[in-house]
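Read the figures in this text as sums done on the coordinates, not as results from a lab. Keep in mind the model is a prediction, meaning the values are calculated, not measured. Cβ atoms are built from the backbone, for glycine too; each structure is taken alone.
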Structure 1
């Protein structure tokens, strides 16, 4: 039997305990970061509602340029007749009874089939035009209007 002189066998791997500690630290960090990540994603999806309401506003102004009043039916507005936003996160409507010669209210509501539905604080967006003035508002899941300054409309 020969003995190898000068060769040393070093343990260079991780032990099971070390691996468990590393996995525990990663799990804690992921648990802390996940809610912030979800909020950032929801905030970025809000632009889908804002863009859809801007398209409705532009279509309403084009309509009004050729007609004596704003259009009450979204389906009759050229260029904005889709009942859903481009990314399919929001259902679009004209608020019932809000449309007349000088005013209208367009509404974007998070669809229940969209992940954006869990954005309870900013589930409903409104764009209101009254006498040439534009106002923006948002509402929670219980349809309670958010206080001013509105936390959902980022300008």
Structure 2
């Protein structure tokens, strides 16, 4: 059984993961509207992955306590460029990593070894997420003209 502090933190993380999905879906919409369908596809895949993270935490909480959901904040709808989107993804993933790390610390403080072990997967996943986002920033930073941007978009569409 989860204690109140751990349950509350995990419930907040469920909402944060759903916000991530919502954010990446908004980014997908922006990319499609910006004639970057490959990047839009990449962002939609990312949104679905974040939703799966939320459900994984939800299932853990539901099995060990009470899952409670709260309102999800509306994400932005506009960015200055595809590169700005990519930089936003990287910044967001770093924020999520910090949130997961804080949950791990809470689990340690509460002597909740099961939750600490559960969260280990998310720490590893966040390393991959940050690496993927950094690669996205690098790819778009190197696309200096429309032709290069089109090549990057085509590559992102293969995800």
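Can you tell which of 1, 2 yields 31 when relative contact order in percent (Cα under 8 Å, 6 or more apart) is derived from it?
Going through each structure in turn, the value belongs to 2.
Out of 1, 2, which one gives 4.8 for mean projected area of the Cα convex hull in nm², for residues 26-81 alone as computed from the coordinates?
It traces back to 1.
Determine which structure produced the value -12500 for helix-only ellipticity at 222 nm (-39500 (n - 2.57) for each DSSP H run of 4 or more, over all residues; to 500), calculated from the coordinates; the candidates are 1, 2.
Attributed to the structure labelled 1.
Given a computed value of 33, 15, 12 for semi-axes √(5λ) of the Cα gyration tensor in Å, which structure among 1, 2 does it belong to?
2
Going by mean count of other Cβ atoms within 10 Å over residues 74-81, which of structures 1, 2 comes out largest?
Structure 1 gives the largest value of mean count of other Cβ atoms within 10 Å over residues 74-81 among 1, 2.
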